[in-house]
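In structure tokens below, several structures.
What follows draws every value from the coordinates through simple rules; no lab data is involved. Keep in mind that this is a model prediction, so the values were computed, not measured. Cβ atoms are built from the backbone, for glycine too; each structure is taken alone.
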Structure 1
Amino acid sequence: MMLAEWEIKARSHACAHTQIPFNDGDTIWTLLFRDKQGFRREDISDDAWNQLKESAQPFSFWKSKYQAPPSAPPEPLQKESVEALLRRLLEEDRPEYLNTRYVLAAMLERKKILKPVDVRETDSEKILVYEHARSGEAFLIIDPGLRLDQLDTVQDEVAVLLANGLAAQQPEQ
């Protein structure tokens with residue numbers, strides 16, 4: 001299964017097992033399960049985790065603090081942000097942007113927008129699991145194993161995409 005089948009999944013606002021809503025500041029556990037249909041995310045309370053941790057077999061899991069969603073500010077019209085570009089590239093999942101997605105995720109990690117929570121290796125790839133610091137969304141990024149001699153080219157591509165948007169890079173049909 002490729003990551004193309006994974007969509008960014010937002011943090012739940014209630015426990016997946018008890019359906020009890022989370023309160024701001026609650027300790028929650030995020031569990032990612034991998035099955036034939038792809039990845040499935042479950043957010044559960046600390047109490048539910050204590051009951052399930054012996055029997056649960058997630059692909060990845062991590063503990064965090066629930067943050068109630070803030071009211072959304074109006075979107076200013078501006079050049080595409082690093083986060084917006086990463087989201088678009090993940091949504092399209094085009095292989096030619098594998099390196100670009102990795103560099104954008106690293107930029108967001110440096111800005112503390114994405115928090116690394118796990119690294120998983122499969123037979124064919126290394127997958128970095130990030131959690132969005134504010135929204136709790138999970139991002140799965142394939143590590144392309146970039147070499148130093150490739151960085152200048154990828155950085156140039158990222159700069160062009162951020163300045164001109166994704167449409168500037170797409171070939172004409």
Structure 2
Amino acid sequence: MKNENKPKTNKPKSWVWPVKVLVLAIFLSFSFGLVSELVLSKAFVAVSIIVIVLFIAISIFFDMLGLAVASASIENFNAMAARKVKGGKQAISLVKNADKVSSICADVIGDVCGILSGAAGASILARISFGGNFQEILIASIISAIIAGLTIFGKASTKRFAINHADNITLKFAKFINLFTHKD
């Protein structure tokens with residue numbers, strides 16, 4: 001009898017977002033991985049290095065973008081939206097959903113690209129390896145360490161910039177989104 005008069009609440013389920021992120025991460029990892037394997041399996045070492053640098057740059061950029069959106073101030077964007085500044089409404093939406101935007105940018109795209117840069121490094125090693133001796137193990141370790149080091153260095157070096165310029169970065173991202181949504 002207690003529950004007869006109680007209205008049903010439509011609380012969002014806390015597990016829905018992580019499941020969506022899981023599916024997105026698997027899809028992106030598979031897609032990027034398949035394309036990079038198809039390209040890198042027949043590519044010269046120089047092309048593989050370019051792909052690694054590209055994956056590292058994408059990882060760093062999206063990590064910075066995720067942090068900027070999470071650090072941005074909604075008040076500035078409310079004023080911009082009131083003045084009909086292009087991207088103002090999208091920026092508000094980004095900041096209101098900062099946890100999700102940051103998760104997609106930093107965790108999904110950033111981490112997938114980080115993992116794929118490691119896979120591309122393994123592709124280079126596969127092309128130059130001969131038999132699994134100590135020298136090859138050393139080269140593999142050096143390649144992995146350089147990729148990890150460059151990725152971590154890049155992300156660490158953009159953190160302060162992302163925090164200090166959060167509103168500007170978020171607005172530019174919102175304006176980019178506005179090109180495709182035409183909501184302003």
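Once FRET efficiency 1/(1 + (r/R0)^6) of positions 45 and 157 (r between Cβ atoms, R0 = 30 Å, to 0.05) is calculated for every structure in 1, 2, which label goes with the largest value?
Working: 1: 0.10; 2: 0.65.
Of structures 1, 2, the maximum of FRET efficiency 1/(1 + (r/R0)^6) of positions 45 and 157 (r between Cβ atoms, R0 = 30 Å, to 0.05) occurs in 2.
With distance in nm of label points 7 Å out along Cα→Cβ at positions 125 and 165 derived from the coordinates and found to be 2.7, which of 1, 2 does the value describe?
On the way: 1: 2.7; 2: 3.5.
The read-out was computed on structure 1.
Which structure, out of 1, 2, was distance in nm of label points 7 Å out along Cα→Cβ at positions 61 and 85 calculated from, if the result is 3.7? Walk me through the numbers before you get to the answer.
Working: 1: 3.7; 2: 2.3.
Label of the source structure: 1.
Given structures 1, 2, which gives the highest value for Cα Rg over 2.2 N^0.38 Å?
Across 1, 2, Cα Rg over 2.2 N^0.38 Å peaks for 2.
Consider the structures 1, 2: one of them gives 2.3 for distance in nm of label points 7 Å out along Cα→Cβ at positions 69 and 101 as calculated from the coordinates. Say which.
Derived from 1, not from the others.
Taking mean count of other Cβ atoms within 10 Å over residues 29-36 for each of 1, 2, which is largest? Mind dumping the intermediate values first?
Working: 1: 16.9; 2: 14.4.
Result for mean count of other Cβ atoms within 10 Å over residues 29-36 over 1, 2: largest is 1.
Out of 1, 2, which has the highest value for relative contact order in percent (Cα under 8 Å, 6 or more apart)?
Evaluating relative contact order in percent (Cα under 8 Å, 6 or more apart) on every structure, the highest lands on 2.
Looking just at distance in nm of label points 7 Å out along Cα→Cβ at positions 13 and 117, which of the labels 1, 2 belongs to the structure with the highest value? Don't jump to the answer; show the numbers that get you there.
Details: 1: 1.9; 2: 3.6.
Once distance in nm of label points 7 Å out along Cα→Cβ at positions 13 and 117 is worked out for each structure, 2 has the highest.
With distance in nm of label points 7 Å out along Cα→Cβ at positions 93 and 109 as the yardstick, tell me which of 1, 2 scores highest. Walk me through the numbers on the way to the answer.
Values: 1: 2.2; 2: 1.5.
By distance in nm of label points 7 Å out along Cα→Cβ at positions 93 and 109, the leading structure of 1, 2 is 1.
Where does the value -25500 come from, among 1, 2, when helix-only ellipticity at 222 nm (-39500 (n - 2.57) for each DSSP H run of 4 or more, over all residues; to 500) is the thing being computed?
Going through each structure in turn, the value belongs to 2.
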